[in-house]
Structure I
Amino acid sequence: MRKFIIGNWKMNGLSCDLDEIVTISAVAQLHTSVDSALCVPATLIERAVKAVGAFPIGGQDCHMHKSGAHTGCVSGDMLSDAGAVLTIIGHSERRAAQQEQDSDIRAKAEAAQAAGLKAILCVGETLEEREAGKALEIVLGQVAHSLPDAAAGGWLSVAYEPVWAIGTGRVAEPADVAEMHAAIRASLVARFGAEGEKIRILYGGSMNGDNAAILLAVPNVDGGLIGGASLTAAKFQPILAAAQAKGE
């Protein structure tokens, strides 16, 4: 399975950053054994698409409805119309700050598919949940209730975000990652059969140039959802290189 490396710019990026997006896309396309993409703020999608050509640009959320009285929201059709080919769904920051529930995320994933978009569906547990011994219960519950029944077919990837290891200074050890990704894989296979083996499971816990090779060597880690390290080509390139090495 080809590694999938996706940059998530979160709420960062202005028109003056388009040159960096172009540089990132050029660097990424040199790593021919890796699938890669960049998810930018909605305000930059159309300009980024025009600037980078064939390199995949995505959004960071997708509303569950096609249109209507939803001020400030962006639909799947709007993302597609702007040139996006994928979107993130259910990121931990939206689950926490916007109180998104599994049912919301499932509906958003279905809306993304209906709009012809690939989706990166995020799951993960907080520090409190992990310390209470509920990590597997929480994450597998999210997998069960957030993924739509039509998740197979190559349009959806699952991203595991150990929320307790993102920007906190704490580190998810390879054994922690292996346990969770193996559990997610088993859940996918139990639900979707052989197709569950084909759904890529990405790691989204502060992957960077220093730890990418180790994390990408963990079984069932099929790529990464990258935050801060995707903001510059200089920081993103070592992750792509590590993924390329695993695919050769």
Structure II
Amino acid sequence: MDHTAVLALYDRDMRRGAHPDGPDARIERTAGVTRQVASAQGWNGVVWSGLDTADADTAIAEQIARYTALGHGFEWKVYGHDRPADLGQRLARAGFTSEPEETLMIGETRDLLFDAALPDGVRIVPVTDPAGVGLVTDAHERAFGTDASRLRHQLLARLAADPDTVVAVVALAGDEPVSSARMELVPGTRFAGLWGGGTVEGWRGRGIYRALVAHRARVAADRGYRYLQVDASDRSRPILERLGLAALSTTTPYVYVP
């Protein structure tokens, strides 16, 4: 895989040419910024910027004004290869708070069609209805220790309005949800994004996360998507590297609360 070419393709199709991630969201583009605007329950933020030292501070102020007028905060996703090089520092001076850095990882689905065994008694179940969404959010909250209300809202809306663009799965041990994950499919592009993979403590280290990646990779390949993309935490990066995904950049969320 040509890392430089794939990263440029990702920037063009998935960031600058971003698609809304739900029925209540829309994409707005200016000369230097692509942003998503949604309801307070949806994700709001800047997905791409092409700035320099002369216009960066003005563009930052414009985004703050746009979202403040809507009455809610937003996120600016800063990638390691974005310019200017001090964009994160400029955002911090403007009142943004940075969250933990993650690694942008991409792999070709044809290289990721591996077998992954589940522990005895554990099965992967596709999610297509509100009951399944409840299982996903239950596993997510137990795995990450965070409230999953926004995830529940977004997943229900996506399944109702545009089910072909999302794949949600849950791993069940008997009737207990022990891991969950989703995949977002962007029509007209070659990328499928893996999101939300998390396993409940006590079930980690048994291959469940790997199996959920394998399951989604097969679905992506079957639907004609060439690349899988993940924003990987330090915990998941080593697993994904062993599965064949490559680190192409970093991504750091900068959050602004009015």
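Every read-out reported here was derived from the displayed coordinates using simple, explicitly stated rules and does not represent laboratory data. Quick caveat, the model's predicted, so the values are computed rather than measured. Cβ atoms are built from the backbone, for glycine too; each structure is taken alone.
Work out which structure the value 2.5 belongs to, where distance in nm of label points 7 Å out along Cα→Cβ at positions 166 and 182 was derived from one of I, II.
I
Each of I, II could give semi-axes √(5λ) of the Cα gyration tensor in Å, but the derived value 31, 21, 17 comes from II.
Sorting I, II by mean projected area of the Cα convex hull in nm², for residues 94-221 alone from high to low puts II first, with the largest value. From which structure (I, II) was distance in nm of label points 7 Å out along Cα→Cβ at positions 22 and 198 calculated, if the value obtained is 1.6? Answer for the origin of the read-out: II. When relative contact order in percent (Cα under 8 Å, 6 or more apart) is calculated for each of the structures I, II, the largest result comes from II. A value of 0.95 was derived for FRET efficiency 1/(1 + (r/R0)^6) of positions 14 and 30 (r between Cβ atoms, R0 = 30 Å, to 0.05); which structure in I, II was it taken from? Of the structures listed, the value fits II.
For which of the structures I, II does the calculation of Rg and Dmax of the Cα atoms in Å, for residues 38-77 alone return 10.9, 34? The value was obtained from structure II. If helix-only ellipticity at 222 nm (-39500 (n - 2.57) for each DSSP H run of 4 or more, over all residues; to 500) is calculated from each of I, II, which structure is the one that comes out at -12000? Of the structures listed, the value fits I.
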